[in-house]
Structure 1
Amino acid sequence: MKLQMPTVGKEVSEVVFGQEYNEGIIHQLVVTYMANARAGTRAQKTRSEVSGGGVKPWKQKGTGRARAGTIRSPIWRTGGVTFAAKPQDHSKKLNKKMYSVGMRSILSELIRQDRLVIIDSVSIDEPKTKVLDSLLKENGLTSVLFVLAAEDKNIQLASRNIHKVDVCTAYEIDPVSLLAFEKICVTKDALALIEERLK
């Protein structure tokens, strides 16, 4: 694995990697991605949904206790929740042009910060964490995202137990991962796919 810093115009596309930094669109892109990742499935029961509570627990007067009409009141233990959470859709929409501009802006900024690296290829003979770890140490990589043209089971399995190391294909790249890792190692084949997709 040989690391190579890309140059805009010669090694990488000016259209994709020469985009000006646009903080507003990048913010929208990250917020949209994270919102769309939310399941929105949390649910709690209101006083009308919890079981029981059909009978008045004690008579209205004469007991010396506060009046109560149901044991499922929100102020009672095992009662309903006052403002119960319900399943909801958190997804947001972002048009294709804004998505492309945002991704190009992130990739261009990675090059300007010397965080994006081009590699010929990365491969290991067996899916062993120790083998990949030694390869990373040889190249001085501690926080890295490998972007491949196609899935590589050996690399994916070997990287699962290494902190701050992840693997994805050119079609799976997302704004949060690109911003989270210190170095983004992209194979030449994956780079061609990214350029074709974001032109």
Structure 2
Amino acid sequence: MIGIFLCALSFFADRAVIEWVKMHDWKSLKEVAGFLSRWGDWPELMLFASIGLCPAWLGRSRVVCKTLLCMMIAATISGAAVNSVRLLSGRARPNNTQATQEWNGLWSSRGFLLFQNKYHSFPSGHTGAAFAFFGVPWFAERRYGWWALIAAIAIGWSRLYLNVHYLSDVMVGMLVGLVTAFFVWARLQSRIDRFLGDLRYF
């Protein structure tokens, strides 16, 4: 409930955040934000997890394999859910100067918007996938997993700083990602544990 309340509240702060970003438009931070956005999307997260999965599998580390597989599954489910809504909502991105209105659905005066990325702002796909991906380690081990959320927060921030998403886009993406991570870890980790079978723990 707190998450839903914060998401609802974030819509009222959208314009203030956009103005703050415009007033603090620094080249060095833009480069950092660009880097985070480039390497924080779903395909890159899957690549990193796959790279980590190989030595974990060869080292027969059941815990690491289980966590990485849950991270990949959570990011995929969250990404699919968020992107499905994003394609249908038709919310113009903050940097879309051609948009005549903010919310458009599938159609506007410019025609069919399904394949026009500048109208795919809500929710943030990067943020949804990142919080699902990095949320799994947090739910798996609260004492040490919090560090992973720093990466997810950084990716969400990058989308704001690049002026391609509103605060509410990022907040809703974050909520969807965390909820997905929680349910994947709670519901699937035991099944994946059985699937991994004879792999030993450290």
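Supply the structure label, taken from 1, 2, corresponding to Kirkwood radius over Cα pairs in Å, for residues 39-102 alone with the calculated value 14.0.
Values: 1: 15.2; 2: 14.0.
The read-out comes from structure 2.
Can you rank 1, 2 by distance in nm of label points 7 Å out along Cα→Cβ at positions 15 and 47 and just name the one with the largest value?
Numbers: 1: 6.3; 2: 4.0.
Of structures 1, 2, the maximum of distance in nm of label points 7 Å out along Cα→Cβ at positions 15 and 47 occurs in 1.
Using the calculated result 3.5 for distance in nm of label points 7 Å out along Cα→Cβ at positions 111 and 175, pick out the matching structure from 1, 2.
On the way: 1: 2.0; 2: 3.5.
Label of the source structure: 2.
From which structure (1, 2) was helix-only ellipticity at 222 nm (-39500 (n - 2.57) for each DSSP H run of 4 or more, over all residues; to 500) calculated, if the value obtained is -24000?
On the way: 1: -10000; 2: -24000.
Structure of origin is 2.
Given a value of 1.7 for distance in nm of label points 7 Å out along Cα→Cβ at positions 87 and 159, calculated from one of 1, 2, which structure does it belong to? Please report the intermediate quantities before stating the final value.
Working: 1: 3.4; 2: 1.7.
It was calculated from structure 2.
Can you say which of 1, 2 returns 1.02 when Cα Rg over 2.2 N^0.38 Å, for residues 119-166 alone is computed?
Details: 1: 1.02; 2: 1.23.
It was calculated from structure 1.
When FRET efficiency 1/(1 + (r/R0)^6) of positions 7 and 127 (r between Cβ atoms, R0 = 30 Å, to 0.05) is compared over structures 1, 2, which one is greatest? If you can, show how the numbers build up before the last one.
On the way: 1: 0.30; 2: 1.00.
Of structures 1, 2, the maximum of FRET efficiency 1/(1 + (r/R0)^6) of positions 7 and 127 (r between Cβ atoms, R0 = 30 Å, to 0.05) occurs in 2.
Given that distance in nm of label points 7 Å out along Cα→Cβ at positions 95 and 135, derived from a single structure, equals 2.6, which label among 1, 2 identifies that structure? Before the final figure, lay out the partial values.
Details: 1: 4.2; 2: 2.6.
This value belongs to structure 2.
With FRET efficiency 1/(1 + (r/R0)^6) of positions 31 and 151 (r between Cβ atoms, R0 = 30 Å, to 0.05) computed per structure, which member of 1, 2 shows the largest figure?
On the way: 1: 0.55; 2: 0.95.
Result for FRET efficiency 1/(1 + (r/R0)^6) of positions 31 and 151 (r between Cβ atoms, R0 = 30 Å, to 0.05) over 1, 2: largest is 2.
Suppose mean count of other Cβ atoms within 10 Å over residues 23-30 works out to 16.0; of 1, 2, which structure was it derived from?
The read-out comes from structure 1.
Given a value of 25 for relative contact order in percent (Cα under 8 Å, 6 or more apart), calculated from one of 1, 2, which structure does it belong to? It would help to have the intermediate numbers written out before the result.
Numbers: 1: 25; 2: 31.
Computed on structure 1.
If you rank structures 1, 2 by Kirkwood radius over Cα pairs in Å, which sits at the top with the largest value? Please list the in-between numbers first.
Details: 1: 20.7; 2: 17.7.
For this comparison of Kirkwood radius over Cα pairs in Å, the top structure is 1.
Computed from the coordinates by the stated procedures, all read-outs in this text should not be read as laboratory data. Because the structure is a prediction, the values reported are computed rather than measured. Cβ atoms are built from the backbone, for glycine too; each structure is taken alone.
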